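None of the figures in this text is laboratory data; all of them are computed from the coordinates on show. Keep in mind that what you see is a predicted model, and the values were worked out from it rather than measured. Cβ atoms are built from the backbone, for glycine too; each structure is taken alone.
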Structure 1
């Protein structure tokens with residue numbers, strides 16, 4: 001699992017504030033959005049090199065993607081920007097983001113299921 005700053009923010013909000021976290025309401029979409037944002041960041045960087053143009057294009061793709069999916073996952077925009085500051089970025093980055101966000105989402109769903117089951121046992 002790749003620990004990158006947006007993943008920590010995503011995890012904290014999902015696990016600590018699931019009732020108000022916008023992406024915790026539709027967790028299956030989160031890995032898709034994060035992976036696409038990472039791919040957009042890498043593609044923009046590979047096409048235009050580091051700088052203003054690739055940054056604007058990565059952000060534009062991220063905003064359009066978030067609007068199209070109606071998922072208010074702002075950390076995905078930060079994921080799209082990470083290739084700008086990484087050394088030696090390649091297509092392994094979107095794969096790592098996909099794996100990390102999928103593992104986080106699966107952990108969240110298991111946590112959510114076990115906490116609901118635990119409350120039902122405690123009530124009975």
Structure 2
């Protein structure tokens with residue numbers, strides 16, 4: 001069974017999912033044994049294709065650590081927390097999911113853009 005670890009020990013993903021508001025960025029750090037990379041990629045691609053069909057989905061991008069790393073970074077953008085929560089809880093989507101590797105450790109967390117004057121906008 002894949003292992004889920006909170007990225008921030010002061011707030012859980014479940015607590016974040018209770019919040020309302022506008023667009024969010026899901027950041028999920030995924031680590032697998034290098035022998036399981038192909039299984040991770042297949043499962044992630046299947047999930048991403050299914051999530052693309054859901055209301056509120058904007059985009060996703062998977063990044064891999066260089067040098068043969070077994071660590072990946074998934075960044076997904078959603079219109080609202082509520083729409084992301086609904087997609088996560090969609091039983092039909094979960095039934096279509098391919099199995100993730102047993103060696104997987106996932107660290108999901110939700111973010112919002114921050115405005116820093118003169119540097120970046122919200």
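What the table below lists for this structure:
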| item | result |
| --- | --- |
| For 2.8 (distance in nm of label points 7 Å out along Cα→Cβ at positions 6 and 86, calculated) the corresponding structure among 1, 2 | 2 |
| Ranking 1, 2 by relative contact order in percent (Cα under 8 Å, 6 or more apart), the structure that comes out highest | 2 |
| Comparison of 1, 2 - label where mean count of other Cβ atoms within 10 Å over residues 54-61 is highest | 1 |
| For helix-only ellipticity at 222 nm (-39500 (n - 2.57) for each DSSP H run of 4 or more, over all residues; to 500) computed as -25000, the structure of 1, 2 it came from | 1 |
